[in-house]
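Derivation of every value follows stated rules applied to the coordinates shown; laboratory data play no part. As the structure is a computational prediction, the values presented were derived from the model and not from experiment. Cβ atoms are built from the backbone, for glycine too; each structure is taken alone.
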Structure I
Amino acid sequence: MVFTSHVFLFCFLPLVLAIYYALPRYRNGFLTVASYVFYGWWEPWFVLLMMFSTVLDFFCGRIIGAPGATPAGRKAALMAAICGDLGLLAFFKYYTFTAENVNRLLGVFGTGGLPLLEVALPIGISFYTFESMSYTIDVYRGTAKPAQRFSDISCFVSLFPHLVAGPIVRYNVLAEQIQRREHTLDKFTAGIAMFALGFAKKILLANPMGRVADSVFGAAAPLPFDAWVGVVAYAFQIYFDFSGYSDMAIGLGRMFGFVIPENFRSPYLSESITEFWRRWHISLSTWLRDYLYLPLGGNRKGPRRTYINLALVMLLGGLWHGAAWQFVVWGAFHGTLLAFERWIGKKSPYDWLPRPGRIAVTFVLVLFSWVLFRSPTLSHALTYMGAMLGATASYGAPALLAAEIYTRQTLLVMGLCFAISFQRVEVCDWAGALTWRRALALAPLFLVALGAMFTQSFNPFLYFQF
């Protein structure tokens with residue numbers, strides 16, 4: 001089930017809200033059941049995987065937090081939880097990729113290889129695995145108390161607003177809210193506004209830009225200008241698609257009394273790649289920092305180790321996004337730039353430029369990384385970059401491609417994307433200061449987006465594949 005569907009908007013959400021507020025008790029238990037229904041809508045057996053991870057982390061957390069637990073026992077329970085969580089993720093997300101590459105290597109020596117299995121990737125497994133792991137790690141570190149009831153940890157892991165595509169919420173952020181949270185009219189109306197704005201971003205901005213990106217990336221050899229337009233369209237598509245989902249998730253959380261941290265902060269205004277990762281997918285970048293970069297030593301073990309840690313964390317961050325070589329190179333690209341910026345020791349490596357110039361250079365670097373992210377293969381990404389730089393001969397029907405992507409509607413939407421992307425006000429800011437005028441302006445916007453939803457073909461959120 002997706003947020004931008006009539007089943008969710010007209011059936012699931014109104015029914016869940018009505019029952020939730022009608023219940024005097026056991027609201028967390030009801031939310032858990034509703035979340036399992038939401039997640040199992042795609043494939044019911046996927047729920048079993050999430051339940052296994054939840055049960056494993058719950059009991060390991062109880063062992064770690066037990067008063068008489070020994071250091072060895074606590075560490076063993078932590079390792080069992082981490083290995084179990086990562087083992088599920090590794091099998092379902094990386095087995096096929098690993099088997100193909102191992103077999104290719106063994107084929108050079110004429111030996112047998114691993115069996116190739118068609119493993120279905122459970123939706124959102126990367127997100128709820130990281131969330132579930134954060135519980136046991138926080139309990140081990142002493143930054144969170146172990147859940148006394150299974151319903152608490154199951155509600156945290158399965159909570160449907162952030163379940164499938166984040167934000168990646170940590171247990172110590174929601175622990176107290178699961179026990180006690182306020183339900184106010186201001187919070188509820190702000191949640192509706194956030195959801196409506198995120199919905200409009202997805203339907204009215206991301207989806208039209210996605211059609212442009214699909215056309216250009218699907219062309220055999222686009223002209224240089226068309227190739228740049230295509231990757232800019234994809235940059236807007238992935239931003240408004242993912243930030244739109246995060247806005248809707250945060251808004252839905254507010255409707256049920258939860259305050260979920262924001263996940264984006266005007267990332268395309270960044271003046272460096274380091275700043276970009278403070279603004280883009282904030283929940284992932286802070287998770288990688290706190291649970292991977294700092295345990296590896298962070299910047300406490302000398303400059304060389306710092307550069308290695310940055311490169312390694314981003315390499316693993318690339319693999320987290322997808323089991324393919326283009327994601328590995330994408331992670332290496334960002335890791336190299338982060339290490340370079342740390343090496344020169346400046347706020348921006350091009351601080352001699354005026355601020356608009358620094359933003360433009362950073363945006364161009366991000367665009368090249370998005371080529372890797374969007375391309376189906378690494379070779380396709382390299383070919384596309386060659387087209388951007390004019391190093392690939394154009395053939396086919398560039399006039400037909402131009403007629404398809406340079407329509408009046410497309411140019412208008414792209415202009416809106418530019419205007420919204422390169423300004424500082426985010427949905428959380430706008431909805432947090434909701435007034436009657438803003439609410440009245442929001443109603444027709446949501447109705448237009450709702451009407452557009454029924455005319456568009458199926459277009460799932462991009463981050464569902466991760």
Structure II
Amino acid sequence: MSSMAKPNTTPLPETSLIRSLTLADATSLVIGTVIGTGIFIKSSTMAATLGSPLWVMVAWVFAGLLSLAGALTYAELGSRYPKAGGEFVYLREAYGDFTAFLYGWTRFFIGSPGSIAAYGVGAATFLSGVISLESFPFGRTGCAIALITFFSAINLLKVSTSGLVQTALTIIKYFVVIALSIGLLFFAAPATQDPFSLFTSSPLSDPSNQSFHLSSFLSAFFTASIAALWAYDGWNGMPMVAGEIHEPKKNIPRALFLGMSLVLVAYLLVNFGYFRAIDWQTILSSNPSKNAAALSLGAVGAKAFFGDFGIRLISIAMVISALGAMNGSIMAGARIPYAMAVEGLAWKKLAHLSRRTSSPQIAVISQFVVSVLLAMSGTFDQLTDQVVFASWIFYALCAGALFIFRRRSVPEKDLYQAWGYPFVPILFIVLSVLLLGNTLITQTHDSLIGLLMIAAGAPVFWWMKRKPN
């Protein structure tokens with residue numbers, strides 16, 4: 001049967017979820033969850049960290065290839081265990097209940113709600129460039145909460161409805177990113193006569209400079225890469241809804257590879273466009289997280305070839321982009337507490353499925369509450385840094401799980417096998433550890449918050465194990 005054939009809507013006996021998401025739905029979930037707010041904001045903070053367009057571009061390529069390596073590794077994991085919960089399932093099968101619980105605990109209180117909150121805050125920030133939010137209850141924060149509420153409500157409906165919304169938003173946002181890159185590359189006046197002259201080494205990375213220190217450069221590079229990884233983050237989300245994907249052994253690998261490849265190409269085009277059309281000082285100052293009055297880099301880019309009208313146009317487009325990522329995060333994230341409850345590692349009510357829509361409504365509502373609390377608690381960069389640090393600990397563990405599964409059994413003939421095994425997964429794990437170590441040193445406060453949140457799950461796990469049924 002073709003992967004684009006009409007999906008089977010028969011409830012699965014083990015989960016009662018319905019496999020109604022097609023290859024197009026799965027691919028749009030990958031792209032839609034990844035492309036959110038980062039591509040319109042993070043290049044400014046990366047430029048301030050690295051001091052050179054050349055190294056900003058290298059950091060984007062590095063983060064993109066690292067994310068693609070992770071996606072290729074996850075493709076085999078998803079093909080082996082096409083169940084709701086994604087990473088929770090892989091970690092439980094490889095390391096047992098304790099590690100899986102800590103992951104689920106972290107995703108429930110930081111990972112998924114943190115992403116949702118950050119997208120809500122980002123969408124409200126972009127919307128403020130179109131309309132005044134001063135009269136809105138609680139300003140930008142109130143607007144962010146309203147958006148989180150609306151899209152959480154959508155995810156209380158059938159997953160096919162959420163999937164349709166996701167596909168529509170993804171088409172719009174990808175068109176916006178490509179249109180922005182085309183405008184910057186071909187229609188905006190260049191900021192310099194020779195755009196390629198921008199891509200030269202900076203004093204920070206020039207070994208002939210007496211103030212150069214390799215350790216300082218590597219630390220700055222990894223810090224910038226963490227910022228880029230937020231823009232790529234979300235590629236792990238689609239396997240979380242594997243229990244609702246049609247022909248998962250085929251469509252999960254295809255969707256991950258196709259989706260991440262399209263994102264990588266789009267991101268590189270946009271960033272080259274930024275550096276071609278926007279002068280360096282403007283790039284450095286285009287950071288709303290540092291200056292609430294500043295326009296985002298995406299808005300500045302649109303203004304470069306479309307005038308003041310471009311600011312409003314791109315602001316609306318960026319709102320749509322953030323909302324698409326939010327919808328994908330809500331859809332994928334709610335399947336983790338659901339899967340935990342099915343396995344007896346969380347409150348049983350979280351496994352409740354609506355008889356009418358077959359959606360995990362209690363899990364969606366619980367995730368909504370935590371997301372709203374996080375949206376009220378921190379700035380955009382604080383939320384994203386905490387999410388990325390906590391998430392990559394478990395990304396590395398999931399990659400390590402593939403080696404455990406390979407030792408246990410040889411992949412079946414119809415099972416997708418990770419490209420470049422064992423070198424790609426090993427490289428992914430090593431680079432992940434280096435990134436985490438650097439982040440712990442350079443962003444100690446946010447890193448420790450992430451570690452403390454993970455550790456806080458340990459006593460809860462042991463209490464649940466000792467609690468009588």
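Determine which structure produced the value 4.1 for distance in nm of label points 7 Å out along Cα→Cβ at positions 76 and 332, calculated from the coordinates; the candidates are I, II.
Derived from I, not from the others.
Starting from the value 18: which structure in I, II was relative contact order in percent (Cα under 8 Å, 6 or more apart) calculated from?
I
If distance in nm of label points 7 Å out along Cα→Cβ at positions 100 and 276 computes to 4.9, which of I, II did it come from?
Of the options listed, only II reproduces it.
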